[in-house]
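Every read-out reported here was derived from the displayed coordinates using simple, explicitly stated rules and does not represent laboratory data. Since this is a predicted model, take the numbers as computed values, not measurements.
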Structure I
Amino acid sequence: MIFEQINGYIQSFFYYIFIALLIAYLFLSRKSQERKKALVFFFWGIIFFLVMIAAVLTVAYGLPSYLPTVFFVLLAGTSLTLYRERFFPFKFKCRKCGAKLKSNEIMLEKDYLCADCSNDEGSEE
């Protein structure tokens with residue numbers, strides 16, 4: 001019963017998550033200094049797309065309804081454990097002073113420096 005509901009949520013909402021991740025990929029591929037950060041959204045989009053396809057095939061072929069959930073857990077788990085740097089390369093603190101970074105500094109900047117440290121580094125050169 002619960003897996004049928006989860007399967008329904010996967011079929012209805014993962015499409016929008018997939019589209020949002022692809023739009024984020026397109027935005028970051030133009031703005032970011034590192035291509036690696038933009039590819040993260042593309043890789044996660046592929047995972048959500050594969051799970052969405054698994055949910056549709058589960059309904060179409062009458063397979064057990066827990067398969068898309070298990071498939072998502074396996075894909076996300078192996079991606080995050082085996083390829084952590086490829087699937088989540090973001091740092092949330094400044095590498096010089098340890099201050100929390102803003103979202104645009106996390107997503108767009110290459111060297112993970114806060115505004116104060118990047119201004120200090122720019123003035124030294």
Structure II
Amino acid sequence: MQVPRDPLDRLRSYRQHPDRARGLGEDLAVVLHSTKKISVSEQAAGEAWGALVPDMIGECTRIGGFRAGKLIVLVPSSAHRYTVDRWLGSGGLRALQELARVPIGGVILKITREFDRI
């Protein structure tokens with residue numbers, strides 16, 4: 001290849017054209033599939049939680065999500081957190097893992113001040 005003498009032509013010879021844009025259909029399908037999987041997992045874990053927890057704990061907790069195999073449970077205060085933690089430690093977690101249709105690696109208890117708005 002012969003190098004052009006004109007600096008502008010030489011710069012043009014270095015230009016690389018980007019690939020044409022491809023459709024987003026495949027990417028959106030992957031995201032939609034993973035979202036459905038997360039929502040099904042969260043729903044299954046939430047149903048197991050609702051079926052197992054004692055009424056006293058069920059009234060003071062809300063499901064906050066399901067991420068990386070861990071159920072996130074929201075509680076209004078540290079006293080409630082302690083109560084839920086004791087219940088989980090006394091066999092509640094094992095029963096939850098057995099009842100749920102998805103693998104639950106643990107429960108994360110988060111204290112939230114805006115508990116009434118949830």
Structure III
Amino acid sequence: MPNFGISQEIHSEYVFKKEKTKWKIGSGIKWNYIDSDSLVLYENGTFHRTKFYHYHEIIYSELKGEWKIKNDTLILNIRLEKESKSDKNWTEINSTISYSIRKHKIKPINGYEFWATRNLKRVKK
């Protein structure tokens with residue numbers, strides 16, 4: 001298993017963030033909608049991803065593993081996961097997600113988030 005240390009050189013970083021306030025017509029009820037996703041690719045071939053969704057329910061997860069680029073496709077091999085912020089331990093998993101690489105965005109090709117229509121945008125260095 002690779003070393004997922006804290007102090008590492010960043011190869012690239014991708015983020016998606018959406019915040020809105022929703023109103024229920026006629027009732028005056030309002031609530032916040034937050035959706036955020038952050039993916040950091042490190043020079044040593046590892047990655048760290050944090051996803052947070054708050055609409056009808058709060059969904060949080062963190063993923064760690066290795067990444068590689070092959071034929072303009074970013075491939076994430078997921079090895080560890082946390083399903084809540086309060087988790088002390090990482091769960092070992094074995095999963096892969098692929099993304100097509102566009103100019104400054106990546107878009108899911110397969111995996112459990114294939115349904116996603118959002119694109120993670122690359123953060124400029």
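Values as computed for the structure displayed
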quantity: Identity of the structure behind -24500 (criterion: helix-only ellipticity at 222 nm (-39500 (n - 2.57) for each DSSP H run of 4 or more, over all residues; to 500), calculated), options I, II, III; calculated: I
quantity: Parent structure of the calculated result 26.1, 84, given that Rg and Dmax of the Cα atoms in Å is the read-out and I, II, III the choices; calculated: II
